[in-house]
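*Asks:* Following this line, the structures themselves.
What follows draws every value from the coordinates through simple rules; no lab data is involved. From a predicted model like this one, the values you see are computed outputs, not experimental measurements. Cβ atoms are built from the backbone, for glycine too; each structure is taken alone.
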Structure I
Amino acid sequence: MANMFAPTKATTVTQYIGMVPDDRRPAIKTLHAFIQDAAPKLKPHFAYNMLGYGAFPYVNYKKEKIQWPIIALANQKNYISVYVCAVEGKQYIAEKFKNDLGKVSVGKSCIRFRHLEDVNLPVLKKVIQLAAKKPGLV
C-alpha cells in the first residue's frame, strides 16, 4: 500500500486525535473507543499518518517488511475512513459486508463515510471482530 494518507505532524494517538478538526473530532473519538471495545486485543498505536489497531507482517510497495495495522482509522479531507485489513476466504471482510454497513462507500479494505450516523455500527462491530481473527490482505 502506498502512503495515501494525509500527512500529519502527529506522532502519537493522542496528538492525532487532538489535530483532527473540531467538527470531526467527536466522531473520531467515538470510533477510537468503539474499535477498542469491539477488539480489545488490538493495541492502538499511531501508524502511517493514521490510528492503527493491532498489526500483521506485510510487504509494502517498496518491498519492505513492515507491521501494518489490522484496523486503521483516518480523518481524510472529505470523509472518515476505517480500513479493515483482513480477508475471509479470498474476499475482503469490508467488501463482504458492504451492503449492510449503511450509507458508506466501500472499496476492498476501506469503509468511507462523512458522518458517524451513516454507519450501521452493529455491522461495523462484527466486521472489526472478524478482522481481529483473520488479519491479512489478498
Structure II
Amino acid sequence: MIFQVLCDPRGHVTIDSSGMLMSADGHRVGAEGDRFVVHMDREALGDYPLGRYDVTVRITKYIENRELAWTIEGQQRPPIGHVYGYQLEPADPDAATTLVTSYYDWSQIDPAWRERAIFPVISADALRATLGILARTVQ
C-alpha cells in the first residue's frame, strides 16, 4: 500500500507536509523516466513570493516496493538537480511492517543554485512530518 501511494501523483499531494503541493495531474508511475505535473504554491513556505507555478516530476529511480526517487523539472535554468526519494524495507515480516526512509539530496545541484544558499528548501522536520502523514494515509 505504501508504494502505491508514492507512485500516485495525487498521493504526493496527500502526504505533503510543506503545504506547497496543491494538486497533481498524470498517471501512476511505473518506471524510471515517467513524469507527472504538480501544481505548486511556494507562498506556503513564506520565503519567496513565487506564487503558483507548475513543475514536472521525473522519476529517476524505480524499484518496485523498495525505492522511488525523482527530480523536479521546471522553468528554472539551469535545472536545479535536487532529488527526493523514499526507500522501503521490511521491518518485521510477521507484523507486516515497513521501515520507510525519506531522503532529499541536493549535493549535486548546479553551482548557480548552490551560490544562492537556498538549500535545503524542505527541512528535515518537514520530511519527518511527511512520513507521519504517509503512515496515517496507509492505515
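*Asks:* Thinking of I, II, which structure, once mean count of other Cβ atoms within 10 Å over residues 26-33 is computed, gives back 12.5? Provide the component values of the computation, followed by the final result.
*Replies:* Details: I: 15.5; II: 12.5.
Derived from the structure labelled II.
*Asks:* The value 1.1 for distance in nm of label points 7 Å out along Cα→Cβ at positions 42 and 58 was derived from one model only; which of I, II is it? Before the final figure, lay out each step's value.
*Replies:* Values: I: 1.1; II: 2.0.
So the calculation was done on I.
*Asks:* When you work out distance in nm of label points 7 Å out along Cα→Cβ at positions 34 and 50 for each of the structures I, II, which one comes out largest? Don't skip to the end; give the middle numbers.
*Replies:* Working: I: 1.5; II: 2.4.
Checked I, II; max of distance in nm of label points 7 Å out along Cα→Cβ at positions 34 and 50 sits with II.
*Asks:* Another question about this same structure. Who wins on distance in nm of label points 7 Å out along Cα→Cβ at positions 106 and 130 among I, II, i.e. which is largest?
*Replies:* On the way: I: 0.7; II: 1.3.
Biggest value here belongs to II.
*Asks:* Among the shown structures I, II, from which was the value -8000 of helix-only ellipticity at 222 nm (-39500 (n - 2.57) for each DSSP H run of 4 or more, over all residues; to 500) calculated? Don't jump to the answer; show the numbers that get you there.
*Replies:* Numbers: I: -8000; II: -6000.
Of the structures listed, the value fits I.
*Asks:* Okay, moving on. One of I, II was used to compute distance in nm of label points 7 Å out along Cα→Cβ at positions 10 and 98, and the answer was 1.9. Which one was it? If you can, show how the numbers build up before the last one.
*Replies:* Working: I: 2.7; II: 1.9.
Checking each candidate, the match is II.
*Asks:* Going by Kirkwood radius over Cα pairs in Å, which of structures I, II comes out largest? Could you put the intermediate results ahead of the total?
*Replies:* Working: I: 14.9; II: 15.6.
Max of Kirkwood radius over Cα pairs in Å: II.
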